[in-house]
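Coordinate-derived values only; no laboratory data. On a predicted model such as this, the values are computed, not experimentally measured, just so you know. Cβ atoms are built from the backbone, for glycine too; each structure is taken alone.
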Structure P
Amino acid sequence: MIRPQLILPFLFSITMLQAQSAREIVQKADEKLRGKSSIMEMKMTIVRPTWTREVELKSWSLGDNYALMYILAPSRDRGVVFLKRDKEIWNWQPSIERMIKLPPSMMMQSWMGSDFKNDDMVRQSSIVNDFSQEIVGNETIDGRECYKIELIPKESAAVVWGKVILWIDKKDYLELKSEFYDEDGYLIHTMYGKSIKVMDNVLLPSVLEVIPADDPGNKTLVEYVSVDFDVPLNEDFFSVQQAKRIKP
């Protein structure tokens with residue numbers, strides 16, 4: 001007869017290993033998209049039943065604590081900058097020459113009129129450090145075997161999502177699908193990773209498509225036009241002063 005005092009530690013160790021492996025999977029997928037540092041040019045297409053709108057932007061990132069995004073087009077928005085420094089998010093509006101610090105309450109608002117939220121674009125919360133991760137299943141997406149991983153926010157973390165579910169490719173750690181839920185458990189939007197290709201020697205989805213749950217016919221696509229990973233950037237680049245004067 002196996003004694004309970006031997007079974008419980010064994011079960012606990014299995015649970016801890018699963019949690020650790022889920023976190024590692026999420027971390028690998030997250031790091032693959034951003035690298036240690038990156039410079040990217042992107043084109044966003046906002047699709048509505050009766051119109052479409054395009055936004056072109058350039059972004060710089062360093063780890064998961066620093067990011068700067070510069071709007072290139074349309075001309076009326078050119079020069080608008082979003083800056084992330086750790087948990088602080090800033091927005092430079094050149095038309096009024098004003099730097100605005102965005103409060104956490106604005107993270108669920110639309111980014112530039114798209115279906116992306118501010119938190120999607122600037123990643124105020126970390127899917128690695130601010131959530132607990134658990135593998136809850138396995139599914140196939142576009143012919144690729146994926147881990148289905150549920151992310152629940154930690155009590156100490158100030159995050160906007162009540163739950164996130166990720167589908168991550170087992171072979172190449174590609175994030176192929178993500179579902180984002182609010183604090184009441186309602187699905188807000190679904191993000192798909194599409195058009196997988198090699199960019200700067202890294203295999204990744206070159207298009208992200210976001211479909212809101214409650215707005216039929218609406219969607220937003222972000223296409224990576226160019227990607228450079230592991231570029232020389234330092235923390236001083238991501239300053240409020242730099243955000244005001246940067247000219248890509």
Structure Q
Amino acid sequence: MPRMDLNGASALVTGGASGIGEASARQLAALGARVVVADLNEEKGQAVASDIGGIFARTDVSSEQDGRAAVDAASEMGPLRALVNSAGLGDAARTIDRNNEPAPLDRFEFVIRVNLIGSFNMLRLSAAAMARTDPVDDDGSRGAIVNMASVAAFDGQIGQASYSASKGGIVGMTLPIARDLAPVGVRVNTVAPGLIDTPIYGEGEASEQFKAHLGESVLFPKRLGSAEELAMMVVDLITNPYMNGETVRVDGGIRMPPK
């Protein structure tokens with residue numbers, strides 16, 4: 001059975017302006033997909049889209065209106081075959097602080113809204129568009145979705161309650177959504193990255209030293225992973241026609257300590 005052919009199809013990548021999203025957008029474009037880079041960062045998003053022959057869509061993933069516009073833009077370029085849900089954010093806060101004051105509820109809700117609800121919003125809209133396309137093979141395949149979780153879904157550290165809850169929710173919804181979408185031939189998988197070298201760590205000598213220190217805690221190889229290495233797994237999950245309903249850790253074997 002050959003890999004899913006993305007040549008001439010469209011793909012939608014949220015968070016596509018940087019990091020794992022950008023790397024995924026570039027690798028999908030290299031396979032012939034026409035990519036919508038969906039992000040809030042217009043300057044970087046436009047630059048990536050221009051570089052790979054795709055288009056940029058300014059997208060708040062938790063907005064139904066923005067989500068529909070991004071999906072429609074993809075569908076106009078070709079049958080939508082792939083969604084990469086890479087947009088997300090973190091917000092460290094202990095459940096109670098040193099003065100025994102509770103964490104602000106609105107900060108917890110914001111992380112859940114962007115990471116979990118935003119992922120489901122883009123997923124449901126993309127799946128509906130995929131379901132309306134013609135099958136690409138004898139199995140009836142119409143598309144594939146890859147969500148971005150985190151090892152924090154399993155090994156959440158101190159102060160990561162909201163982030164871990166959002167990513168744990170993504171892991172938890174992967175199988176039931178794969179079951180929901182099986183009748184229309186859309187596969188759903190999730191990647192759980194470990195410590196990845198993305199712009200979140202900043203730049204400069206101090207940043208490089210900090211990243212090297214973090215890398216020492218990785219089993220092997222003893223370094224942070226690259227966005228390109230994560231994107232390789234994303235592309236494999238999209239193009240391998242037998243991968244479905246799975247969450248894959250891509251983390252160099254790390255198991256995160258409490259802090």
Point to revise | Among P, Q, structure where semi-axes √(5λ) of the Cα gyration tensor in Å as derived comes to 30, 20, 18 | key: Q
Check your understanding: Among the shown structures P, Q, from which was the value 39, 32, 26 of Cα extents along the principal axes in Å, for residues 25-128 alone calculated?
Key -> P
Review point. For which of the structures P, Q does the calculation of distance in nm of label points 7 Å out along Cα→Cβ at positions 113 and 177 return 1.9?
Key: Q
**Study point:** Identity of the structure behind -5500 (criterion: helix-only ellipticity at 222 nm (-39500 (n - 2.57) for each DSSP H run of 4 or more, over all residues; to 500), calculated), options P, Q
**Key:** P
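Which structure, out of P, Q, was mean count of other Cβ atoms within 10 Å over residues 33-40 calculated from, if the result is 28.0?
The structure behind it is Q.
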